[in-house]
Structure 1
Amino acid sequence: MAIYNITSQQLKGTGILNSFELAAGGAFNTYSVAFDGNDDYVNCGNDSSLQPTDEFSVSSWFKTVEGDTGRNQIWSKGFFRLAVEPTSGRLNLVVFRSNTQATFVYTPAGTSYADAEWHHVVATFKKSDINRYKIYVDGELKIEVGGYNSNVNASSHSFQIGTNNLAGANDMNGNIDEVAFWKTKLTLTDVQNIYNDGVPNDISSYNPISWWRMGDNDGGTGTTVTDQGSGGNDGTLVNNATFEEDVPS
C-alpha cells in the first residue's frame, strides 16, 4: 500500500483543506489583506446592491500597525464610511444625509483601537429607530445616537476597503479581514454571534449581500477578493494591497 505525505500548504487553495479543517473543528480563517498606508485598497465596485437607504450594517475585523497614529480608513462608499481616528484611536462612523450635511458618530473617549490588536467592529443604521446609529466593538455596543430622520445620501463611488474614496491621506496601515455588508440592521445577538468570542466564523446564515473573506476561498493568491455573499460584488486588490496569513484568533 502506497503512503503519500501531503502537507497542509500543498492543499491550500484546493478546497480540500477548508473542508477538512471545518470537519475537524480547525481553522476557518487563514488570510487577511495587509495595507501599507499608502494608496492601496480593495475596490468592490459600485453595484446598486451596495447602496443603502433606510438601513444598513457593515461588519469588519481590523488591526492597525503598532505606533501608527494616522486616520486608518476601514471601509468607505463615498457618503458613508468608518475609520480609526488619528491619535485618539476612537472609531468614527460618518453618514452623509446630503452633499453638505452629515452625522458623525464616535466611540467613547479613553479607549484606543489603534493598538496593533485585532478588533471586530459593526456599524449599523436604521432610519426608523430613535437611536439610528450604532457602533459595536468586540461584541459590545459602544455608542448609539439619534440624529436626522433621513436616508443615506446616494453615492456614485465604489465600496472600498482600506481607503476613503472622498479624501486622500486616509489609507489603512494594517490589516483588514472578513468584511460583510447588509441592507438590514443587525441585532446585538447577531453581532455577538458574528464576533464569536474573537474568532471569525461562518456567517452565511445571516445572508449578507456581500462578504469579502479577504483571501480565504481565493487561496491567498491573485488580485481578486471573491464576494461570498449574494451580491456577486467581487473585490480587486489595488496597488500594494496583499493577502497575508495574519488573522483574528
Structure 2
Amino acid sequence: MLTVDKLNAGYGSFQALFDVSLSVGAGEAIAVIGPNGAGKTTLLRAISRLIDARSGELTMEGRRYNDLPAHQVVSLGIAQVPEGRRLFPRLSVEDNLKMGAFTPAARAGYRDRLDFVYSLFPKMKQRRTQLAGTMSGGEQQMCAIGRALMSRPKLLLLDEPSLGLAPLIVKQIFEVIRELNRSEGLTVFLVEQNAFHALKLAHRGYVMVNGNITMSGTGAELLKREEVRAAYLEGGRH
C-alpha cells in the first residue's frame, strides 16, 4: 500500500532522515520504534507531506505523491493522528470530529461514520457537546483518533499515541487500534516510544536510530531481540 524508498528529509540545514526505506502492506499493522529524537515524527511528517522530502520516493497504492500538497494527502486515503493530539480546544467534541470529514466522500457518509466513531468511543458520544480542551488527555486522544477515522482512511498514521497517558488508558487506546486493524481491516502505521505495546500490536516493526532504520522484523521477532529488550523493554527508554 505505502512504500517509502530512500527517503531523506530534515529542517533547514539539519538532516533528520537518511535513506529510509520501508513498506506497509494493505491490512498490516506496522510499528516504528526508537528513542526520542530518532526521526520518527519527521518520518510521519514527510509521509503526510507536511515537510518536503529532499530525495527519495513516496508511493501510495502505486501512485507517486512526492509533489502532492499536504491538504490533498487525505484524498489518497491517508489520515494522521498527530503527536499531542492537536485538537481545537475551544470547539466541541462533535465539531472536532466534523473537521475530519471535510472531503466530499467523507461528508456524504458523515452521520454513519460519526455513529461508528461513537461506537468505538462511547465517552465521545457522552461528551459530544463538551469543549475538547476541557477533557482529560486520554479522552482527547480518543477524539483525535476519531477525527482521523472520520475521513474513512485506508491508512491510519499514529504519532506517539501513548505519550503522556496513564498505563490503563494506554492499554485501552492500543486495544482500539488493534480492533480497527483486525476487525475493520484498517492498515495502521504507528510510531511509538512504548516499544512493548507497539511491537505486541504490530505484524512487522522497524527500529529507527539517528534517522536510520537499524533493524526490522516481525513484531514478535523484535520483542525477542536482545538489543531491543536491553534498549526499550528492561528499564531503558520506553
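Any read-out appearing in this document is the output of simple, stated calculations on the displayed coordinates, not a laboratory observation. Just so it is clear, the model here is predicted, and its values are computed rather than measured. Cβ atoms are built from the backbone, for glycine too; each structure is taken alone.
Figures for the structure shown
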read-out	value
Distance in nm of label points 7 Å out along Cα→Cβ at positions 53 and 197 - structure with the largest value, from 1, 2	1
Which entry (1, 2) yields the derived value 8, 33, 38, 16, 4, 1, 0, 0 for P(r) over Cα pairs in 10 Å bins from 0, in percent	1
Structures 1, 2, by distance in nm of label points 7 Å out along Cα→Cβ at positions 37 and 213: label with the highest value	1
Parent structure of the calculated result -9500, given that helix-only ellipticity at 222 nm (-39500 (n - 2.57) for each DSSP H run of 4 or more, over all residues; to 500) is the read-out and 1, 2 the choices	2
Top of 1, 2 by mean count of other Cβ atoms within 10 Å over residues 69-76, largest first	1
